[in-house]
Every structure is written in structure tokens, then in C-alpha cells.
Structure 1
């Protein structure tokens, strides 16, 4: 689930050589984010994704990661996060929106989201039902899980399968290999209305380009 305010970068789909990617980044204005170029250099060229549908969406997940990092990825390089079920994805996103509201003067926020589906290849380290230290819901404890994530990224594994702490019974995935995020398709569009507390409203919207 990606906020619709971040449009897809279609130029990646037309690139045919890795040497052309850096000029594309500059052309598309991605270098306005001072973290993009260093992150690109941390990805081996063999991991760069281009010349296929929604390549820009995949690359954005790695190059536009959160400055403070996420549960299993530090600030130095992002990752592809996904869930096995739509409800899990929505609840994970809603949790992030509520954190944004809590840090602002807002009482409610409305966000439009695009859904993407994908097939994740490779062998994943499965920590479901184990390692409560890596499932801590408090972002203040993410540095611990980020250390674990760096070790998995440096290994031969593709990523991690783990429990959702926002949706009981939900399964989440994080992939560290852009090239193994396959068959990416844009699916539905949603509008979510998120109050600081209380009921969240989720509405499916008519598909648009």
C-alpha cells in the first residue's frame, strides 16, 4: 500500500542498461532527496530493477526508505514490505498514519492509497511465533530488529517473514532483493480516514491511471 501522493516513476520501465539509471534518477528529480544517491550506490548493479513493469515502484521502496529506518531496514537502505492479506496491509499503514497524527496538531488525516501485488522469490527467514524482541510494537526498539535485518540482508536469504503486531494472525514480509520482487501489478485504490483514536473508515475508490 503506497500513498497516492507519491506517483509512480515510469521512466524506469524504459531503461535497458544499468548505466542509464543514474541519469534517469536525475531527470526524474529523485536526487532532490539527498539519501537517494548513497542508497543507489549501496545496491549492487545486479540488484537494480529496470526495463519491466512497475520497476520504479520497486526501486522507490529501496531508495526512498524512511530517514530513521523501519523495523527491519536501517536508514541507509530501504526494503520492500508486504503482507499476505489486504487487511493486514491497511492496518500497518493506518498505524503509521496514526503516528504521524500524534506528532502533529491534527485530530484526523485522510490518505489515498494504491495497492500493489507482487510475487516474492527466494528463501525467507521465518520468525513467526518466535523472537518477541524483533516483534516489539514500539518503534523506539527498532534498532534491535534493524541489526537483525542487516545480518539477513548480508546473507544469502531474500528476506524475513514475520508476524504483524497490528493485525492478529496477519503475516508480513520484507524482501531485501529488488530483483526478486516479481510480477508487480497495480491493483485497487483506497481512501482511508484515520482519526487519532477510534474507528478507521476504508473506502475503495474507482481505479484511475
Structure 2
């Protein structure tokens, strides 16, 4: 696959260039190593294109996972305790998971709720999410996952890899992916609509095509 466009939010790409050039190159090498045209293996069941061969999101994800794992990128989980009290939340951000529970119990919370978020690939404080799914999953990545890992002190920058709009359609206008798949141009637009400071985490959004 090839990188077609990039969007740097809060100097996300600049951070990679200056501080994590080797990590950034690994991301580029993984993208270049995925042969998407061999992964057009999904048989559509949608009425408007029944039987047509489309790009398979599971197959694409598996290809990225194989290559990222080969470079030593692994899944990471961030565990935390949930609270609806803003003051408590601010205090919890600086505590270990064990101390978070003790803090809440000390504040009178009888049954603290433990939760976690998982991200696909993390290495040297850089997190990468590869998303060929529906719109809602990308919004969750950008405004929840990356932000949570950043505020929790686990990463310094998040990277989101998305298909370009052109990857979803044939040159003749026919579809190459299922309907409802998120695409680079639309998700960057959503970030821009939120303003310069939201989400409050350095990001690099990468648009790819076969």
C-alpha cells in the first residue's frame, strides 16, 4: 500500500520526525509491505453489489498485524478506575492502578469500577490504530483511545491509518469496500470541525490506498 495524504494534529508528525524517526520509518515500511490487492477477498452480500469482491477489513488488519508484530509492535492495555467526579478523575490520572482503587475507597466509593482500553500496536510511546471499519470506530480511536493513553502517560503521540475515499470505489464508480467504511478525508474534516485543540493529543492521521 502507499501513503497518499497525511494530517498532523498538534505536531504529531513533527514529534515522530524529530524524536522517533526510526519508529516512523517502521510505520511507513509496514504500510508499504501490505499488498492490498491480494486482500480483495470479501464477497459482498449487500443488495446493490451482491457477489462482488471487496477489500476484506479482517484480512487487511491481519496483514498489518503480521508486519507490525514483526517489528516488535504489540498490543497494549491501559487499566483504570471509572469515576463521574471530575476532581477524583484528575487525581486518579497520576496514580497507579492499585492506588486508584485505594483512593476511591478512601473517598467513600463502596464498589470502584475497574475498566480498560486496548490499542492494537504500541512501541516506544507511540500507538498505532489501523482502521478499516465503520465511522464510529474511528471516532472512538481518536477521541477516546488515543486521548486516554496520552493522558495516562503511556504514549506521546497516536497514529491512525485510514483508507482514502478513493480506496472505497472503483474508477468506474463501483464500490471496492462495504458501505459505511470511514475514510481519511471525512475523519480529518471531523477533527478540523472540533477546532485546533481537540482532541487534546498529538496525532498523525495517515490516508492509504492500494
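Given a value of 0.05 for FRET efficiency 1/(1 + (r/R0)^6) of positions 99 and 179 (r between Cβ atoms, R0 = 30 Å, to 0.05), calculated from one of 1, 2, which structure does it belong to? It traces back to 2. Which one of 1, 2 has helix-only ellipticity at 222 nm (-39500 (n - 2.57) for each DSSP H run of 4 or more, over all residues; to 500), as calculated from the coordinates, equal to -7500? For helix-only ellipticity at 222 nm (-39500 (n - 2.57) for each DSSP H run of 4 or more, over all residues; to 500), the value -7500 is produced by structure 1.
Taking relative contact order in percent (Cα under 8 Å, 6 or more apart) as the criterion, the highest value among 1, 2 goes to 2. Hey, mean count of other Cβ atoms within 10 Å over residues 3-10 derived from one of 1, 2 reads 13.5; which structure? Working through the options, I get structure 1. With respect to mean projected area of the Cα convex hull in nm², the largest value across structures 1, 2 is given by 2.
Rule-based calculations on the coordinates, nothing more; no lab input. Quantities reported herein were computed from a predicted structural model and do not represent experimental measurements. Cβ atoms are built from the backbone, for glycine too; each structure is taken alone.
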